[in-house]
1. Which structure, out of P, Q, was semi-axes √(5λ) of the Cα gyration tensor in Å, for residues 131-226 alone derived from, given a value of 26, 18, 12?
2. Could you figure out which one of P, Q the value 15.4 for mean count of other Cβ atoms within 10 Å over residues 27-34 was computed from?
3. Where does the value 0.70 come from, among P, Q, when FRET efficiency 1/(1 + (r/R0)^6) of positions 59 and 203 (r between Cβ atoms, R0 = 35 Å, to 0.05) is the thing being computed?
4. Given a value of -0.21, -0.35, -0.65, -0.77 for log10 I(q)/I(0) by the Debye sum over Cα atoms at q = 0.07, 0.09, 0.12, 0.13 Å⁻¹, calculated from one of P, Q, which structure does it belong to?
5. Once relative contact order in percent (Cα under 8 Å, 6 or more apart) is calculated for all of P, Q, which comes out largest?
6. Can you rank P, Q by FRET efficiency 1/(1 + (r/R0)^6) of positions 19 and 147 (r between Cβ atoms, R0 = 41 Å, to 0.05) and just name the one with the largest value?
Structure P
Amino acid sequence: MSVEGHQDGTVGKALDVLDMVASHGGPVRFTDLLADAQYPKATLYRLLQTLTNQGMLSYDEASGTYALGVRLVRLAHAAWAQSSLAPIARPYLDELAAKTGETIHLAQMDLGQVLYVDKRNAAKPVEMFSSAGKVGPAYCTGVGKAMLAYLDDEALAAALSRQSFHRFTAHTLHTRDLLIDELQAIRLRGYGFDREEHEPGIICCAVPILSRSGRAIGAISVTSTTARTTLTALEGLAPQIKDIAARIATEAESWRFPEQA
């Protein structure tokens, strides 16, 4: 990306800066942002000032740091209510959590990656990467692979180009060919697994939420640990997960969701 020729102009640059601030996970100084930025000092400062004036960022004069602004919270809540499956899926997640006692994830695809839009903790909670609002890799998570498996050829090619194929564990499918073979298997059986591919000891069974046309508008999973269950046991829950996914899809038919890949 050219430092001054972002293909999406000033808006694209501003969104890049918001992503930079968010990636730090807390208040961040200008010098730290500048070290990571692809923009000149004056450009970065101007973008930060504009975002701060618009309430998208906040600036703490005492510490000299920038943080995400309260206005983003309002926008995020509106997006969650209008464009995510979370509001209509809530009772179904509750039902599946009560029946299984395990962690339940609801996810949608966001530019080739997994956006966790809702979560129910297990009866005995387990520490893991996922949480509502967090973005994770698609190629090595159950929900991610379940959604990738139902993309059309063009959308799949675009999504695959955005995967890092970093090897998180010894079980990670770390090449494009390995992932494509896995996606074919998921289409055949209608559900996928996380075989400790993202985090050691974390396993899941995941099912896509399909529109009437067969497009994946999301995915749902039951997640547990190797310390208390097995993939075979989780696979036994596949019919229940499929039923919940189908019921969410039916209710979602009256909603409008943006096409995403």
Structure Q
Amino acid sequence: MTALPYAHHLEHGMFVRARPGEAGAPVVVWLHGLGESGRCFEAIARHPALDATFALIPDLPGYGKSAWPSTPASLADTADVVAEWLRDRKLRPTIVGHSMGGVLGVLLAERHPDVVGQVVNVDGNVSLGDCTFSARAAAFTPEAFIDHGFDEVRDFVYRGGLESPPLRGYHASMAFADPRTFHLHARELVRDSKPETMAARLAHLPRPVTYVAGHPDGACPRSRELLAGAGVPTVEIAPAGHWPFLDQPDAFAAALAAML
């Protein structure tokens, strides 16, 4: 019988995919973006270049196969949940956060540096130009978003997915997302992107950080300018969009393996 690539667990209210690596191998925790789920990482986390790593891929509360919370948790509170989970596992891993997951990686390193080895921020929000989906959602009131706004955002993603395979996967994951959690996080991402302080926060993290940008259709030009101005180490994956690990898996895996 062929072994499944991941074992599945429920830990701290999260559905977690786990794939142990070789003894002493680097531990990588993969944090997904707004409305996404850990399924987007299942292929890249077992890429041959990363095959030795110990991979942990949660569905964050309110997303994927994790339960919808009775009250949506803020991004800061979500980071606290992830931190407690990592403490229970006695881990200090590399955090690979995509999009909103990159923002969570920053919050983890700022609030809980003891559970973070390094942060790899993959196309995380830096300025308002990165808020492609979050700004569209945040334009609705919470009531309107639940009533019809979420359907409109998913329809927008569906139409984009007619030509973009990553958007097809994104649309599938969105079907499992809690609309209240999605809307809260969308508003927070827009709020935190407007002041354009994220690049400076990345530069001053107490843990090593690398920003990975899809080029030319990932992080917006203004965000790249801010990252360069703050001196944040940046790796470009090209040609790629917002999901560089799906658009260029070999180049992304090689870059991440070098960081590990």
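1. The correct label is Q.
2. P
3. Computing FRET efficiency 1/(1 + (r/R0)^6) of positions 59 and 203 (r between Cβ atoms, R0 = 35 Å, to 0.05) on every structure in P, Q gives 0.70 only for Q.
4. Q
5. When relative contact order in percent (Cα under 8 Å, 6 or more apart) is calculated for P, Q, structure Q comes out on top.
6. Biggest value here belongs to P.
We did not get these values from a lab; they are worked out from the coordinates using the rules stated. As the structure is a prediction and not an experimental result, all values here were calculated from the model. Cβ atoms are built from the backbone, for glycine too; each structure is taken alone.
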